[in-house]
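Readers should treat all values here as calculations from the given coordinates under stated rules, not as data from a laboratory. Since we're looking at a predicted model, the values are computed, not measured. Cβ atoms are built from the backbone, for glycine too; each structure is taken alone.
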Structure 1
Amino acid sequence: LLANRATEIVGRVDAATRELAAQVGLQFGRVRLAANASALSTIVPKAATMLAEAHPGIELSVFDRHPVEALQMLCRSEIDVALIFRYADAPVEEEGFRLVHIRDDPIYLVSQRPDDSIANHRYSPWIGGCERCQDELTTVCRREGFTPRIASISDDMVVVQALVAAGTGVTTLPGLALQAHRRPDIHTTELNSSPRRLYAVTYGEPPDPPAPTALIQAIHDSAR
C-alpha cells in the first residue's frame with residue numbers, strides 16, 4: 001500500500017514539475033521560425049500577433065527560407081519550427097520530421113487571359129520558380145501532354161507577375177502568393193490539380209517544448 005501511495009505521489013510531483021516548466025517556457029523564451037515569402041507575407045504576421053497577445057514573454061525570430069533550406073536549418077537546430085509547403089506527389093521527408101497540416105493552398109495559372117488553361121500554353125514561354133515549384137509545374141504540364149519551356153526564372157512573386165503582365169511568359173502561383181501581392185493587369189485561373197499543402201514541421205522526439213507548440217497553434221489558428 002505504501003509503495004503504491006509513493007508511486008502515486010511521485011507521479012503527481014513529476015506532473016506538477018512538467019506543468020511548471022511548461023508555464024515558465026511560455027512566460028519567457030524564444031522561438032525561431034523559417035518560412036517562405038508567401039507564408040511570411042500572409043499567415044505568419046497574423047500568427048505573430050496572436051502569439052504575442054497570448055504569450056507576450058516569448059520572442060519570435062523569423063527567417064525567410066525555402067522549404068529545403070528550412071528543413072536543413074531544423075536538422076541543425078538553427079530553428080525550432082519550419083513552415084513548409086509540399087505537393088501531393090512529392091517524396092516524403094526523411095525520418096525525424098514531424099508534420100502538422102496547416103491548410104491547403106490552391107494553385108493558379110497566371111496569364112494575360114481570363115478563364116485560361118494550361119493546354120493553351122503548350123508553345124508559350126514559362127516562368128519557373130524554386131526547384132520544388134518547377135518540378136510541380138513540369139508535372140502539371142506533362143499531364144496536358146507537353147513539357148514546359150522555361151524561359152525565365154524567378155521566385156519573387158512581384159517580379160513574376162510583372163513579367164506576366166509584360167507578356168514575357170506565363171506561370172503558376174499558389175493562392176497565398178496572390179493574396180500577398182496581386183497585380184490588376186493579370187488574370188488567374190484556378191487549376192484542378194492537387195493543391196500544395198502547408199505544414200508546420202518540428203524535428204526530434206516529441207513532445208515539443210512549450211514555445212514551439214504555442215507557435216504552431218497560433219499558425220494553425222491564423223490560417224483558418
Structure 2
Amino acid sequence: MPKIFNLIILDESGSMASMKLGTISAFNELIQSIRASLKKNTELEQWLLFYTFNSSGIKERIPLQVVDHPLELDEDSYQPDNMTPLFDAIGHACNKLRYAIEKESEPKVLVTILTDGAENDSREFTLATIANMTAQLEKQGWTFTYMGANQDSFSVAKSLNIKNASNWSFNEEGLKNMMLKENHARMRYYDRAVQKQENKVEPNYFDDDKKETD
C-alpha cells in the first residue's frame with residue numbers, strides 16, 4: 001500500500017493576522033482534500049504532520065498520524081503573532097519527520113510551506129543549512145513546495161533548493177485562488193503516487209496546471 005507523508009508548515013507570525021480566518025479555512029480545505037484522496041485512491045495511506053511557527057515557538061500542532069478522521073484548525077488554535085523564524089520551522093519540522101520515518105522503505109513525502117513574509121528570526125538554522133537539508137531530502141523522495149506572499153517566492157524557493165514555488169496575492173481572493181491551484185496539484189501528485197509515477201511530479205508540481213489548460 002503506497003504511503004504519503006504530508007508535512008504542512010504554516011506561518012503563524014503577526015503579519016498573518018489580517019488573513020487569519022482565510023488561513024484557517026485554507027488549512028481545513030487542504031485537510032479535506034487529503035481525506036478526499038482516500039476515497040478516490042483506496043489503496044493509498046495518508047499520514048500528516050502539521051507545524052505552525054512564529055518567534056514564540058515552532059509548534060507541533062498535529063503529531064504524525066494517519067489521516068482517517070477529521071482534523072481542523074480553529075480561531076483558538078491559530079493565533080498569529082510575533083516574527084518569522086522560517087528556517088527554524090523548516091529545519092525542526094523536517095528533522096522530526098525524517099527521524100520518525102527513517103525505517104520506511106522509499107517513503108514519499110510532500111512538504112507544503114505557506115508563508116506571507118521573509119525569514120527574520122531564526123536562531124538555529126541558516127539559509128545554507130536548510131538549502132543543504134532540502135537537497136539531501138529531495139534525493140530521498142521528498143517533494144517540497146513553497147507558497148509565499150509579499151515576496152518573490154521563486155527566488156526564495158530557489159535559494160532554499162526548493163523547485164516548486166508559487167506566489168499568492170495577500171488577500172482573501174489571492175489565498176483562495178492559491179489553495180485551489182494547490183489542491184489540483186496535490187490531487188495530481190497523489191494520483192501519480194498510486195500509479196508509481198512520482199518522479200514525474202518534480203519540478204512541475206504547480207506548472208502542470210498550465211499545461212492542462214493550454
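Mean count of other Cβ atoms within 10 Å over residues 35-42 was computed and gave 14.1; which structure, 1, 2, did it come from? Structure 2 accounts for this read-out. Can you spot which of 1, 2 the value 0.95 was calculated from, given it is Rg/Rh (Cα atoms, Kirkwood Rh), for residues 67-194 alone? Working through the options, I get structure 2. Taking distance in nm of label points 7 Å out along Cα→Cβ at positions 27 and 179 as the criterion, the top structure among 1, 2 is 1, with the largest value.
When distance in nm of label points 7 Å out along Cα→Cβ at positions 107 and 155 is calculated for each of structures 1, 2, structure 2 comes out greatest. Each of 1, 2 could give distance in nm of label points 7 Å out along Cα→Cβ at positions 99 and 171, but the derived value 2.4 comes from 1.
Thinking of 1, 2, which structure, once volume of the Cα convex hull per residue in Å³, for residues 83-146 alone is computed, gives back 77? Considering all the candidates, the number was obtained from 2.
When relative contact order in percent (Cα under 8 Å, 6 or more apart) is calculated for each of structures 1, 2, structure 1 comes out greatest. Source structure of the calculated read-out (Rg/Rh (Cα atoms, Kirkwood Rh), 0.93) within 1, 2: 2.
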